[in-house]
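Each in structure tokens, the structures are laid out below.
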Structure I
Amino acid sequence: MKKVLICCYCALCAALLAVCSQIYIPIGPIPINLALFAVWMTAALLGRNYGGISVLVYILLGAVGVPVFAGAKGGIQVLVGPTGGYILGYLIAVVVCGSVIGRGKQQFVRYPIAMVIGCILCYAFGTAWYMISSHTALVPALVACVLPFLPGDAVKIALAGVISYRLNKSGVIRL
């Protein structure tokens, strides 16, 4: 029964990521969306292993053509394109964030710290990928792919931190 429940949690978090990816604002080469909010929630609620599985399922669904990426896009071409590094960065972010929160789920301070670390790694991986795929220098890439996202990601981290901390503290999700 526990394995079925864990599979359901993983599927729900993959679905949450797919839905949050569709809530987006196309501002340039990289759209603003709520995907990282779903990544933070997944990491905090499911931890690094099950959270990693959830994000991997999302990426694989998109890779085979299911339109789960921002703008209802799917396919390998999205993953090898300019935004692909950020999508793959979700996997790095969820694993690192889930690891930092880890067993200290009752300590609120771990949540935003873990999410900021995960965000930095996602930005670093995604921006490097963007620079390579679009032949863009560092400063223009940072202006296009990082700076516009900082205020929104700060809000996502704050909301995801508070919501996931309260859910974990209440024991709603038990793994």
Structure II
Amino acid sequence: MTAMPSSEPSPTDKTERYRALADEIDAVLAGEPDRVARMASVAAMLAARFEHFLWTGFYVVGAAPDGGPGDELVAGPYQGALGCLRITVGRGVCGAAAARRATVIVADVDAFDGHIACDSRARSEIVVPVFDGAGTLIGVLDVDSAELAAFDEADGRGLEEIVRRVFAT
């Protein structure tokens, strides 16, 4: 019996795809200082490059709407169906990544305690914290997929490199 080739790129292929995309993003954003324009471009380019990305976008750190204590993540530029508008830091996958200040990869969102279902089609998720040049958390990059276990360490490294190059330099 012959094994069928996987439709998912191998980690090496993924690494190369992310590297090439990071270079393209650098070229597109050269000289563009506006953070919203940068986020919008990154979300659009990621969504166009990876067909299994169901929702791709940013949540930016903002104050609670009532001015109360605690930061929230507020919907920023994204590609996909309507997302959550606000997420409390520490809640859900996005809030966990913001609180930990580390990438969170979830193979099955139904198994993640406290997952916030903004889109019921989402089955797996990766969230990467976004820092400015001073090391201040400015938001998170959130990517959802309708496939289980759609993300791995190669995705984590690739997305981390993209947000580092775009926002921390």
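No lab work stands behind these numbers, since they all come straight from the coordinates. These numbers were taken from a predicted model, which means no experiment stands behind them. Cβ atoms are built from the backbone, for glycine too; each structure is taken alone.
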Determine which structure produced the value -11000 for helix-only ellipticity at 222 nm (-39500 (n - 2.57) for each DSSP H run of 4 or more, over all residues; to 500), calculated from the coordinates; the candidates are I, II. II
Compute distance in nm of label points 7 Å out along Cα→Cβ at positions 67 and 139 for each of I, II and report the one that scores greatest. I
If you rank structures I, II by distance in nm of label points 7 Å out along Cα→Cβ at positions 51 and 131, which sits at the top with the largest value? II
